[in-house]
1. Which structure, out of P, Q, was distance in nm of label points 7 Å out along Cα→Cβ at positions 41 and 209 calculated from, if the result is 3.5?
2. Using distance in nm of label points 7 Å out along Cα→Cβ at positions 81 and 217 as the calculated read-out, with 5.1 as its value, let me know the right label among P, Q.
3. Looking at volume of the Cα convex hull per residue in Å³, for residues 305-352 alone, point out which structure of P, Q has the largest value.
4. Once distance in nm of label points 7 Å out along Cα→Cβ at positions 137 and 153 is calculated for every structure in P, Q, which label goes with the largest value?
5. Identify the structure, out of P, Q, from whose coordinates log10 I(q)/I(0) by the Debye sum over Cα atoms at q = 0.09, 0.13, 0.14 Å⁻¹ was calculated to give -0.70, -1.24, -1.32.
6. One of P, Q was used to compute helix-only ellipticity at 222 nm (-39500 (n - 2.57) for each DSSP H run of 4 or more, over all residues; to 500), and the answer was -10500. Which one was it?
Structure P
Amino acid sequence: MRRGLAAALLISWASIAHAADTVTVGAIYPLGLDPDDRAAIETAAEIVNTPHPGLETLLLGAGQGLPHLGGAKITVDFANDLANPSAATGQALRLVTQDHVAALIGAGGAVETLAASALAERHGVPFLAPDAEAPSVTGRGSQWVFRTTPLAGDFARAYIQFLSGLKIAGTKIVAVATVFPATDQGSAFDTQMRSAAKAAGFTYAAGLGYSLGAADLSPVVMGLKAGHPDVVIIDADLADARLLVTTMNTLGYRPPLLIGDDAGFSDPAFVTAVGNLAQGLIDRSVWSAGKEGSPTAIINDLFKAKSGHDLDDRGARIMQGLFVLADAIDHSGSTDAAAIREALQATDLKPDGLIVGYDGVKFDATGQNVLAATYLTQLRGKQYVTVWPTARAAGKLELPFRGWE
């Protein structure tokens, strides 16, 4: 009897030890369209699993795997959602019911994220959205869906706090203008900015919409010239951001303060193509590589070794999402879905352990990170330098917008 009990215990402990070898997370992204998503997640997993000198102060940066699970390594089961919500649902179903992943992360675009996270909710599997900004992702009463990224309202408040601080310090800021694509998302951006600006006492000089992929944006630039705004805030993808900056140069228009709302302005290709025409541009981004030898600079080098180019804002948000999910799995001490969900609900991370400009990570009852925030960076030469918030800035803000010199 004693021998039987001992054998059973031995089998039990062997099973636990084996289970602790790896923990698999399912990652759903449009891998064929944007290979950087995969590179970001692979880099984050490598950091969790393997020591890299200089990263020890970051969340799971010691590279010892998941300590509460006996040093288990994070492995990632990738799924391509083809930027299609039906494919996202199908891939989420496969990962949950066939591959039995511990949790899901993804899924890129808003509609794909909504589809995949709804499947996860039905099956009771934790789902973390690190980059999709549609309010409905965490606004549906879900119990299993969490999101780390800031939303449009957070960005609008950040802009107004920044501009209000400049105004108090003596910079002339009265009128604000926006430029945005004539889409539902673009119109929502304009509405958020219009409301926030007026509430803070600024006048709204213009809200100028344009057609995505337009061949000529000179009417937009001429509209800005006519309105004489003190600040122009632009929402544009890479192609439109390049064309707008080029058109401003052609027409000789330089607003006192020019802000790019992430997207195309954060793409490394923007700086390569037209950075010489946009010196002093302020860009909203949660990411800055920082000084050489800093933890973020080390991470940028690791990502660059996989992708061939620097990490950008979106990639950094995806990486941070995997770190947060891995930390919750670690603190749950389990691969049980309910235990991981409880650990996510109890998450309370401080900013000094993060790679991005959030004030921390703490989820409200809807699953949204209430400490989500952003940096404002400024283009200097071929690099963006963090200039706001001042307490976390790597450089001093330089005004006015210089453009081309």
Structure Q
Amino acid sequence: MKGTKDTIIGKVAEDWELGEFSKDLRIKGRIGWKGYKTSDLVDSGPIVIGGTEIKSFIELNLRQVKHLSREKYEESPEIMLKDKDVLLVTRGNLGEVGFYHSKYGEGTINPSVIILNEFVGEAKFLFYYLISKHGNHQVLSLTSGSSIPAIYQSDVKNLLYPKPPLPEQKAIAQVLTAFDDKIELLKAQNKTLETMAQTIFKEWFGKYQVGDELPEGWRVGKLGDYGRIVTGKTPSKKNPKHWGNQYPFVTPTDYKNFGLYSSKTKRYLSELGWNKMRTNQIQKKSIMVTCIGSDMWKVSINFLDSLTNQQINSIILSNEINLGFVYEFLKSQYQKLRIIALGGSTMPIINKSAFSNIEIPVPTNKLLTEFQRLWDPISLKVLTNSTHIQSLTKTRDTLLPKLMSGQVRVNNIKQTADA
């Protein structure tokens, strides 16, 4: 069995070479005088990829992507994006890496991104190396010491990378891609399932608003009628004894957009920290809503006893029969309540009192029971998929640095992603 050797970029398989960016790929960026103005942005056409779209996932985030006019797009043919281009963020979210697929259509970059293309090896291997711990460390080591941190294009060419033979690069990329493809498939299934649940909710309840004439047996209530409202709180970071590995501490970054949150967080509390925050604890199957800041009005269900930070208001339901209805209602109110929260301010906020007093049409118990019966299997499948996503992600993240260093060779691992 082959071993590893120490190199300037860390341990690398003894039979691998070190590749040089300056020799093995081309680096391209948007030339300053070819920048674009707000007036060059249009409603459709070639997309513009910036740091917002790049989060070191194999799929780009195009939910809020901007479009560039045809004239401005064609002004810079050298930065027209092509299939298998690797993208690196050099301003803002420093070091984030993206991968461009032909399925995205015509695209270009904004000044915060550079393109790595014409790579002599497997482009996906390069992408995965750059998102690995060692690759990311190398990239961030190029950060300038100015007041606005940046990575300069002229410095990126000095980077090195582990360079297995091309067939092994392809095999490594295939293993990691198998994980990411399965993760993306499960995410797509969850999106479809949540859309299905929201569609059923709108058909059953969405046409009735507070102030309208409600069906017989319905009434107008308040969100606080459904249970106890809890605003999160952050334990003292100065006391390390409050932190440990037992109880999840949830922040808005721990669940993305709408979805069912299950267990993965960045931080956990100790028994001492958990007991200290007794009045702010939320039980499993509570509904969490971000009520302040740029992550305003993300709605999620917690399936573990947890603590949240102060950006989140939660409702601990007094009757589980209301879980699906209240969850879907809060999701449906995204745009309306976000506007209310802004209230002329640049910082949207809904405090505990305002959250508790949100008016809500209350259907009959019979209708709520029937809706919950339909909603339960949908939510269970979403939760199962979410748990599987976390498991696959953990395995992928464990394998990534070992595959990139040659400590684990492709022909020696079981391809868990196909299990």
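Any read-out appearing in this document is the output of simple, stated calculations on the displayed coordinates, not a laboratory observation. From a predicted model like this one, the values you see are computed outputs, not experimental measurements. Cβ atoms are built from the backbone, for glycine too; each structure is taken alone.
1. Numbers: P: 3.5; Q: 2.8.
It must be structure P, since only it matches.
2. Clearly, the read-out refers to Q.
3. Evaluating volume of the Cα convex hull per residue in Å³, for residues 305-352 alone on every structure, the highest lands on P.
4. Q
5. Numbers: P: -0.55, -1.08, -1.23; Q: -0.70, -1.24, -1.32.
Label of the source structure: Q.
6. Working: P: -13000; Q: -10500.
The read-out comes from structure Q.
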